[in-house]
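What follows is a set of structures for review.
Derivation of every value follows stated rules applied to the coordinates shown; laboratory data play no part. Since this is a predicted model, take the numbers as computed values, not measurements. Cβ atoms are built from the backbone, for glycine too; each structure is taken alone.
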Structure I
Amino acid sequence: MADGGGIRVTSVSFGGLNPLCKSIKALGLPWRGQVDSPYQLTVVDMQVKVRVPLLGGICGPGPVSLAWENEGAEATFDAVSLAPDCAMNGTMQTSPQVDIQAATPLVMQH
């Protein structure tokens, strides 16, 4: 997932208690993004297809901010909007687990 501050989401599966979650499919993988801080990530080009009659369609691509937590290696998003009319809440878990740390400043001595 992490590569020098950048992230790349290569595979996504949706699940949860709501049966509609299983009707969501990730589009445009891999998604790109960056680590904004040890506590926040941004996926720049999240795009999904919702396969539900009358209410379905494609949403995104668009940026999504996620709150990161090293314990559990998961990113959460709450009331995220993707154009034209998708709103989502959820948790993204990484596999293998990722641990994001603040960069250590490089100190040069003369």
Structure II
Amino acid sequence: MSPLVVYIVDDEDAVRDGLARLLRSAGMDPRPFATAEGFLAAVSDTERGCVLLDITMPLMTGPQVQQCLNDRKIALPVITVSARNDALTRAWTRDLGARMFLRKPVDDQALLDAINWVCHGA
């Protein structure tokens, strides 16, 4: 079976690099993107996996990306990741369909558990 594809959409190089290393070490297939636009041009609904989506990015916010995924009927589960941890942000992302919200900095094991939960329900 092919490894889980995990799209990482975050404008911070260090965050993308660190998450990609962690996911690779866990046997997953990380696909990092520095921009929402690059991610939206490349994403496919045919793959088994999920999206790690930063909330605050230049040009296009995480919730705007989620809306684009919804409009294109791409059903990959979304885990939002943000330094912002207010009720409005959590509600905004949940209303658009994010399966989980994690606050930066994200604990490695909590992230791996979240990915397994949204992808496998366990």
Structure III
Amino acid sequence: MVRNLKAAESAGRLTSKLTTYLRPGVLVVDEVGYQPLERAEANLVFQVISKRYGKGSIILTSNKTFSEWGQVFGDEVLATAILDRLLHHCEVVPINGNSYRLKNRLQAIERDTDVA
């Protein structure tokens, strides 16, 4: 999403590209915080969230705690503004435990270790 928004901004088509993220009834953004964002990139994310605020649902996934979002977005104030809009009318679903993706792999490693 950020890469697409940056390209659109460079081409002078940001308003048009923002519309594509405002149109769906539910916008899913996976792996927030996977890579830290530059301030300008974080501002683009803020624009999407701010424009969707109260108009459409957003589902976000992240392995970062809310207290780490200042580092993710490169600015504590911007992270707070994003979280303010996200958390106002939301349901937070914390998921703790082992990775589902690694579940079978870890079991195989354990079996291999038990045999050896």
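One of I, II, III was used to calculate helix-only ellipticity at 222 nm (-39500 (n - 2.57) for each DSSP H run of 4 or more, over all residues; to 500), giving 0; which?
This figure was derived from I.
With mean count of other Cβ atoms within 10 Å over residues 51-58 derived from the coordinates and found to be 13.5, which of I, II, III does the value describe?
So the calculation was done on III.
Hey, Rg/Rh (Cα atoms, Kirkwood Rh), for residues 35-90 alone derived from one of I, II, III reads 0.93; which structure?
Answer for the origin of the read-out: III.
Also: With distance in nm of label points 7 Å out along Cα→Cβ at positions 59 and 99 derived from the coordinates and found to be 2.8, which of I, II, III does the value describe?
Matching structure: II.
When Cα extents along the principal axes in Å is computed for each of I, II, III, which one produces 61, 32, 29?
The read-out comes from structure III.
On distance in nm of label points 7 Å out along Cα→Cβ at positions 27 and 83, which of the structures labelled I, II, III is highest?
Result for distance in nm of label points 7 Å out along Cα→Cβ at positions 27 and 83 over I, II, III: largest is II.
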